Structure P
Amino acid sequence: MKSEILEDSEKRGSIRYKLYEDNVLVFMGSRVDAKYRGQGIFSELLEQILNKYKGYTIYVPLSTTTILALFLRLGFEVTEEPLRYWGKPENCINVIKYN
């Protein structure tokens, strides 16, 4: 298992994730500075991950429904059971994509 952080070039936002040996990528958290939200920074970072990790199963435990529509638009599906989890999985909406 390997933890990584993808950050945009101006350090306005980032996504933390873990890579597992069985080609599973799990989001561990993300952030975009408040003054840059709504400018597509998170979407750009997410697209970079999707392009870089073709062939991986990408799992995202969402703690809020605010961003759910974006993941569904990108082909993620809601799943009942967590694939890998941390924190409190019962508080999450679990989305997964077989990339």
Structure Q
Amino acid sequence: MIEDYERKHWAIEPADAPDVVAARIEDTGAKRKDLARLFGSKSRASEFLNRRRYLTMAQVRVLHTEWHIPLEVLVKPYELRKESRQAQGAPRNAV
């Protein structure tokens, strides 16, 4: 009975790829530069961790092979963050 209530009202969503990779970096003492090396670029690693870009199949393969992250986690869809208008280069409103 309590479990049903908790499942309904306090459901815990399974972690997605950006969260799992960030946790792996923290847990293993790796650095973002290690992820950048795997991805071939610092900006690609940053965009992924900040939910601005999806993983490519090549990135999925390398994360699975090198860091032993389960494929099920890496290929599961996740939402990208929407950029603010200012981050997209929209002019600021003058006051």
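Each value in this text was obtained by applying a stated rule to the coordinates, not by laboratory testing. All figures in this text were calculated on a predicted structure; none of them were measured in a lab. Cβ atoms are built from the backbone, for glycine too; each structure is taken alone.
Work out the source of 1.8 here, i.e. which of P, Q gives that when distance in nm of label points 7 Å out along Cα→Cβ at positions 24 and 40 is computed. So the calculation was done on Q.
Using mean count of other Cβ atoms within 10 Å over residues 8-15 as the calculated read-out, with 8.1 as its value, let me know the right label among P, Q. Value 8.1 for mean count of other Cβ atoms within 10 Å over residues 8-15 corresponds to Q out of P, Q. Each of P, Q could give log10 I(q)/I(0) by the Debye sum over Cα atoms at q = 0.11, 0.12, 0.25 Å⁻¹, but the derived value -0.45, -0.51, -1.31 comes from Q. Structures P, Q were compared on volume of the Cα convex hull per residue in Å³, for residues 32-71 alone, and the highest value belongs to P.
Rank structures P, Q by mean count of other Cβ atoms within 10 Å over residues 48-55 and report only the one at the top, that is, the highest. Evaluating mean count of other Cβ atoms within 10 Å over residues 48-55 on every structure, the highest lands on Q. Sorting P, Q by relative contact order in percent (Cα under 8 Å, 6 or more apart) from high to low puts Q first, with the largest value.
With helix-only ellipticity at 222 nm (-39500 (n - 2.57) for each DSSP H run of 4 or more, over all residues; to 500) derived from the coordinates and found to be -15000, which of P, Q does the value describe?
Computing helix-only ellipticity at 222 nm (-39500 (n - 2.57) for each DSSP H run of 4 or more, over all residues; to 500) on every structure in P, Q gives -15000 only for Q.
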